[in-house]
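Peer 1: What follows is a set of structures for review.
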Structure 1
Amino acid sequence: MKDFFKTVKRTQNNNENFVLATILEKTGSAPRSEGAKMLIKQDLSIEGTIGGGLVEALVIKAAAKIHQDRKFRIEEFMLSNKDAASLGMVCGGDVKILLEYIDWENEKSRGFFEEISNLHEKKSEFVVITKIPQEADKDAELEKWACTETGFYGRESDEILSLIKEIKENFYQLKYKEAYLHAKGFFVEPIFNTENVCILGGGHIGKVLAELCKNLGFYVSVVDDREEFANEKRFNHVDEVVVAPGFENITDYVKINAQSFVIIVTRGHSYDKEVLAQMLMTDAKYIGMIGSSNKRNHVYQCLLEDGFSFIDLDRVYSPIGLPIHADTPEEIAVSIAAEMIKVRRS
């Protein structure tokens, strides 16, 4: 969620308890990634999203009971593509979701959220850790910790200190890693500030743009399904080069979050609809798609028929780049980078 910390602080100031839903695991083509969050208030209104459609409806229903019981619950949902389509979702997939009751009168809970909000306000980079109790242990309480590169907040134990040591030793390797379930039963959520650029398509424009974005201080990932275009020799200055088997399930290969800039320049634009659909289900700060107005309108119409809304499509910058009459790959890359800077500084 883009404004998660701001929303949490507002609920605290209003002394408004809520249920926090977090995706722990996903398989298949579930629309949101691990760590995606949604707040469900007492009146069952929501802030944020975990993907929409059937899953969200079932989570809201479960949250009503949690508001009464004030105990956490872990729910698993298995959706076929047919189930998903019938309820307005673009794709299916299986998800495991943690629902926890956040009570501002609970000193332990209040202290933890104040700590991570302070870290976020200071622009500190940190990792949130949640102990997921065994399913049989229904009466257990969720325990949470926060870990920076040098600091630690939470109750000490041999088990958690072992994990903290592991995290600190590999702290910056977590920078572009999705939230994940650790083998020891902990849910680990990296909270980092670095802006990253994901260029989907390693052709001429992608190559020039990747080098330019690197010079602008972005962490740059390039994804293509052709090894002759996506290789470290061709992209020897970027941070990450991914040869994917296809353009399905892009978020399985690169991390897309609220600080991400996504550039869609796939070959011949043949994959643009499929890729754009996936990116619209992320929190990406910027989504740009190359192509003419006619091609854009065709892609948009297909996505509207698939269940997306005009509000979704308003997030897309297409045709991509500032209107500077760019023609060559180098000029087009400059126009795209200039538009990204405009968004970055807005």
Structure 2
Amino acid sequence: MNPASAKNNPSLWRIFTSAADGLPSAYFALVMATGIVSIAAKMENMPEIAWSLFIANIAFYAVLWILTLLRMFRNFPAVIADLTSHQRGHGFLTMVAGTCVLGRQFHVIANNPTIASVLWLVGLFLWFFLMYTFITGITIGETKPSLEKGLSGGWLLLVVSTQSISVTGASIFDHLERWAEPILFTALAMFLLGFMLYILVISLIFYRFTFFQLKPEELAPPYWINMGAMAITTLAGSVLILEADHTQVIQDIMPFLKGITLLFWATATWWIPLLVILGVWRHGYKGIPIRYDPSYWALVFPLGMYTACTFQLAKALELDFLYAVPQYFVYVAIAAWVATFIGLVIQMAGGMKAIRRDGGEEI
């Protein structure tokens, strides 16, 4: 859209700027969720769904970048305040994961390793900038929230963003022949770093779960990243196992890599029933209504990731019986994506009507 022509239509311009001003820091979870469900559909021989979501994801990624840049231009101090916030800063790491997941889509679905490599490099740059800015900001900040107010499942985006670098890097390394071995080593290092970050963050989250009061409204969808972070770690380990022939370092630690990757999958699997039970308690027993919120994309992503990681684990460890899990779980992921997308469309339609009504225009 041409900004000049948009400004000539006050209602349209207000819709656009309103979306930018109110853009949540974690909205690139939409790209993460759409991308991994697309990849899962590709793995389960659903090419029409895979390609449709891939094309849609390119549009989502472009629009979110436009809105993000517009928000930075209009209110840069607010962006910095969010980036250095315990409650919102980690959300920016969805930009890293979304970029890398889209890159993997280009590699797996479009068979275009060139664009995939470019997106991986962009993701790597974003990871360094956002990771260290966020951690530094909350470390040196003079005012800090209590554990129960400052901690959420969104903190595990530290793990997800790190493992997204590993997964996509291990997928495209052979395209950059000169740098193939360093890139694969980087993927291995990120895999191990992501594991350590998970231990640090999940310990605090489990402590929060079991020793502090948890109100139903606080048990938001991002807590599904408890599972999703382990699922993407499983995917990273599985991809590294499958690429072991390309580097001696991975071959030397293969027994460790296989064992720990299986541990990650078992941990991800353990989380699913507990999160379902807590969701029933939140919505069924406590009566919290289910309404669309951008945070629900943080629920869709783990479902798609569990599908993809189980498929890759079965392939990496030659466990054919495990293929039955993604064959059925992919439908859960697709259904969750469709339901959340419908909620997004309804919310957008309602928002546009409200803005036009407030502007005094006839709907």
Structure 3
Amino acid sequence: MAQEISRLDPSSPTGVRQVLDEGVRDLFPGYFALVMATGIISLAAGLLGVPLLARALFDLNIVNYLVVSALMATRLIRYPRLLFADLTDHGRGPGFFTSIAGTCVLGTQFVAIGHDTAVAWFLWGLGVVLWFIVVYAFFAAATLRGVKPGLETGINGAWLIATVGSQSIAILSALLLPTAGPYATALTTFALIMYLVGCMMYLTIIPLILYRFTFFRLTPAELTPPYWINMGAVAITTLAGATLVLNAGRSPLLTAILPFLKGLTLYFWATATWWIPLLLILGVWRHLYSHFPLRYNPQYWGMVFPLGMYTACTKRLTQALDLPLLAPITPYLLAIALIAWGLAFAGLVHELVRDMMRARLPASSPRRS
């Protein structure tokens, strides 16, 4: 009996190992969305002139990134079959795209808030490597697997994180242009290519999601928070386009296509704006009408990120296209995104504490031999 108590008690070394091992084994593949959400709200706060908040979230996000990276690396070493099974799964595989976006969002923070381009260059390189590995591994597996799910169960909003990852590389590439030296022209071209690839991915995937929405039954359980990426993917595309527009003077190529970039950027912002009322209606239907329980799930970071991204992209759009009419709404957007982040973070902390307390119960409860 003593051995069983020790096994279940997280205060003992064995109990701690078991709790951590179970967490690593069942780790949600998209947990880098925590880094994405925290990072973009930090960047939005910086854009809106709230430097203390921007810096505090930046410091926290470094810890977030290191912890999630360590957990993912441990899972790769200890449970490679589970990890690769998730990577090649239609439903869970797209979660790995968050590793690309999280890496590059943190790199963008290092440029804009930390003013450390050396670390930003490292994260840029890591993000590019992850993009090639994750994107091609997932799409190749999804294409070549023998038994495939139907559209009703096989696609969800997380597929659009492929767009988010591509655009996060484009944004970081554009921000690193001043330090690129003789490679500035090549980096500009690469940033533009990643931007256009991200646009292609969105315009390819979103018709499938809309088709799934409108021609298949959608239950409250299936209307998961990552569907907010329907909006978030075009919001980050707007931010990438606005960043390229603001850096057009550094490149004859960008200058030549500037009207095209401006029109496309405004188009994607309008698309992001169109999605918001529909997603709110679906959320009301899910939780208020259908009474689906509202409790913490790591997928909710996929809802927080689009809210922060819409704030940042709207602010940048006002600068890139000289649209001062939109500027007054951005502080309210930041407040909404920050509230959503706070609720999700509180849910994460509550979940961790609750799991630890539950693990302690067998040790403190009376047991019969």
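Quick note: the coordinates plus some simple rules give every number you see, no bench work behind them. It should be emphasised that the depicted structure is a prediction, and the values quoted were computed from it without experimental measurement. Cβ atoms are built from the backbone, for glycine too; each structure is taken alone.
Peer 1: Can you rank 1, 2, 3 by distance in nm of label points 7 Å out along Cα→Cβ at positions 50 and 322 and just name the one with the largest value?
Peer 2: Working: 1: 4.2; 2: 2.0; 3: 3.0.
Across 1, 2, 3, distance in nm of label points 7 Å out along Cα→Cβ at positions 50 and 322 peaks for 1.
Peer 1: Taking distance in nm of label points 7 Å out along Cα→Cβ at positions 154 and 298 as the criterion, which structure among 1, 2, 3 has the greatest value? Can you show the working numbers first?
Peer 2: Working: 1: 5.1; 2: 0.6; 3: 2.5.
Result for distance in nm of label points 7 Å out along Cα→Cβ at positions 154 and 298 over 1, 2, 3: largest is 1.
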